[in-house]
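Multiple structures are listed underneath, in structure tokens.
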Structure I
Amino acid sequence: MADNIVEMLDEIEKEHEILRRRRDGVEDPRRISFGDSTYPTIVFEGVRVAFSTTPIFVYGDRVFVSDMPEKNTLTLAGIVTDEESRGKGLASKILVYFLEMADKHGIKLLLEPCPIGGYKGKSYLERKALTDWYKRHGFEQDQEGYDLVLAREPH
């Protein structure tokens with residue numbers, strides 16, 4: 001993991017809990033999982049943000065995970081707002097905080113704007129609405145003609 005990413009996560013962890021893989025193999029149920037993958041998860045009040053240091057890319061019309069890490073690049077795997085906290089603007093607030101931290105530490109962010117349809121049985125945003133939400137926060141197409149992966153360079 002690049003030093004800038006470590007510094008950013010260390011700074012975040014001073015204020016917020018980061019759930020990582022436990023050495024004893026017991027999984028914390030608050031960590032975000034999609035399919036067979038469980039991600040390190042930052043816990044904010046009512047919102048959890050999953051991330052990965054493995055970049056993603058588009059090939060053809062599909063998104064793939066790269067096996068070649070990119071320096072100072074972090075992939076947002078998902079943002080999940082707890083059911084009782086939805087509709088209060090917390091996800092936007094936390095995303096802005098996360099973007100400020102990425103800017104401060106020179107971190108490029110990647111994401112696949114994919115609704116978490118089956119996550120705990122709830123999803124309130126369709127793909128287009130989710131893509132538009134991320135674009136309002138400064139994310140852009142990572143490759144010409146594709147909204148499959150969005151990127152945000154540090155400001």
Structure II
Amino acid sequence: MTSLSPEVEKLVDECAKRGGILKVDLKLLAKLFLYLLFSGVRKKQVSIKENVEIPTRDGRKVKFDYVVYDHTDGEIVGVVVKSWKRVIGANVVTQFSMQLREARMKTGILIGTEFSVSAVRMAERLGIALFSRGEIVSFLATQYPDILSRLEPRRA
């Protein structure tokens with residue numbers, strides 16, 4: 001059994017209340033994934049802020065669903081979650097890249113339901129990490145099977 005931080009325990013409990021991994025809101029699942037990815041797998045000391053607006057040089061604000069502050073090496077990662085019913089295309093990846101640049105961030109993570117082949121290629125060229133719901137579930141299944149089992153409803 002994996003030892004979890006209080007923040008992760010709270011997120012797991014919140015996700016479990018939804019009645020199964022496929023019923024968990026993608027934004028909530030993304031937050032759990034980010035904590036596990038950075039703190040668990042990469043062994044980083046992080047804090048994650050939700051619904052962050054970063055001012056740009058020209059006074060506008062760039063919005064991120066999450067911003068991961070890595071206290072280990074000072075890295076700041078912008079994260080946007082797109083829970084759409086359609087496939088996410090390269091244009092969204094390009095827009096996200098511009099968002100990162102305006103916020104003066106070196107890297108970002110785009111989480112969505114599903115990405116087109118052109119979106120994946122564009123993200124690779126731009127150095128943006130893409131994660132679909134399916135990839136997050138696979139990550140939980142391989143790295144944290146005990147957490148995944150807690151997210152599934154109990155059978156009688």
Structure III
Amino acid sequence: MADISRNEKYEPLVKNLTTRKHPETNKVIFPTIMDLLIFSAMVGFRYSKLEPIAPGALPIPIRIFENNRNDIFIYILALVSSKQMDLLRVKNEEKMYSTFEQYANGGLSLIQEWMEESPSDTAGDRVLIKKIREELESIQKRKSSVIKPEQPDIQF
């Protein structure tokens with residue numbers, strides 16, 4: 001059975017975001033490593049950051065994603081990044097998993113950089129919220145700058 005792996009060098013970051021309780025809420029930011037990997041894969045995809053899996057990577061069995069019905073994120077990411085339906089065939093599973101892993105590791109790399117740029121945010125929540133807000137503002141600006149075509153005047 002396949003695994004979804006993350007590079008070991010991110011383990012301190014992973015532990016911080018999945019096991020360390022926030023000082024104000026007494027809750028972790030990501031309840032599971034799987035949740036963090038899904039988020040980091042989306043970050044990696046958004047910023048086109050892929051990072052190959054290094055030897056000694058830490059695995060999560062694919063069944064964890066499947067049992068939680070989160071394997072859909074792996075399929076969607078593979079599909080939108082490759083734009084090829086053929087990637088979803090069973091014979092291409094390893095390539096699909098590899099794509100997800102590389103984006104997840106790329107995202108972990110970016111999240112680590114963001115955390116290092118904000119050393120006072122030891123929990124990591126403020127920097128993640130800041131980046132999410134920046135992205136939302138960017139989307140809003142793009143939406144408002146799009147010129148809408150005039151509706152044709154069609155009479156029946």
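Bear in mind these aren't lab numbers, they're just calculated from the coordinates by the rules spelled out. Every value quoted in this text rests on a predicted model; they were computed, and no experiment measured them. Cβ atoms are built from the backbone, for glycine too; each structure is taken alone.
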* To do: Given a value of 2.4 for distance in nm of label points 7 Å out along Cα→Cβ at positions 63 and 135, point me to the structure among I, II, III it was derived from.
  => II
* Taking -7500 as the value of helix-only ellipticity at 222 nm (-39500 (n - 2.57) for each DSSP H run of 4 or more, over all residues; to 500) derived from one of the structures shown (I, II, III), identify that structure. => I
